[in-house]
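Take a look at the structures listed below.
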Structure P
Amino acid sequence: MTLAHYDSYTEARTHFKDLLDNAAAGRPATVRRESGRAAVVDAERLRYALSRLVSSRAEVVAEAGGWSVFIPGLPISADGATFDEAIDEMIDALRDYADDWIDHLRLAPNHDSNWGLVQLISLSDNDQLRDWLVTR
């Protein structure tokens, strides 16, 4: 097995192809930088794992001639005239939340634990987010 654990940015840069090849193959690939260590992973593998680990817990409610979608514990909700419109609006709301989280909410104590959700949103296309929202 080829290991891809590099103790410096310079060493990782020299072996960048190996680093990416290991990540694509699902093998551990890390780079140490100062006191921290970063993992390099295949984006689709990470998205798939996060979709299994981060439960959407989305609740969809028919009310007042339309539909509402919300995720308990998160300040994210959406409404639509139809179920599909509400889900489409929720996808937009999730993307807006991810943008806000990256910009400033990640620093707020009541939002900092939403890292996994934001990664999932960022790595998913709209169809993948729709499946995540409506599949339990």
Structure Q
Amino acid sequence: MMNIRAIHHVAILTDNYEESKRFYTQILGFTIAAETYRAERQSYKLDLAINGKYQIELFSFPDYKERASFPEAKGLRHLAFAVDDVDACALYLQNKQVDVQPVRIDELTGKKFVFFYDPNGQPLELYEV
């Protein structure tokens, strides 16, 4: 039997590296663990952490492709972040000119959650813990 201990990271592609870097660091509050430019691929790789734990790899590639269907593409549906107060976080994002959907209640858990999108249209969720 395999012994999976945790999710190591999530990889996200972008066609606007600087805008996505600003969004994930200045708006969402991730810190930069490492930033690498790979000249042979004409690609940046940005390793992002939250609370000191490596979480996201942000890649830029010159041959970036749009999602096959939106938002229900086969594969990764969305990325969810645990927060203490969904309402406060949604208001914060709105004040940063991020388009945020209305806050909803999970019918199974009774917890609040809300969806929004990164600069590339990647669906992101805040889920109250």
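Name the one structure among P, Q that log10 I(q)/I(0) by the Debye sum over Cα atoms at q = 0.18, 0.20, 0.24 Å⁻¹, for residues 35-106 alone of -1.10, -1.19, -1.20 was derived from. Intermediate results must be reported in sequence, preceding the final value.
Details: P: -0.84, -0.95, -1.12; Q: -1.10, -1.19, -1.20.
Derived from the structure labelled Q.
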With relative contact order in percent (Cα under 8 Å, 6 or more apart) computed for every candidate in P, Q, 16 is reproduced by structure P
For which of the structures P, Q does the calculation of FRET efficiency 1/(1 + (r/R0)^6) of positions 59 and 83 (r between Cβ atoms, R0 = 30 Å, to 0.05) return 0.75? Q
Quick one: Cα extents along the principal axes in Å came out at 60, 30, 18 when computed from one of P, Q, so which one is it? P
Read-out helix-only ellipticity at 222 nm (-39500 (n - 2.57) for each DSSP H run of 4 or more, over all residues; to 500), computed value -14500, structure in P, Q: P
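Every number in this text was worked out from the coordinates using simple rules, so none of it is lab data. Since the model is a prediction, treat every value here as computed from it, not as a measurement. Cβ atoms are built from the backbone, for glycine too; each structure is taken alone.
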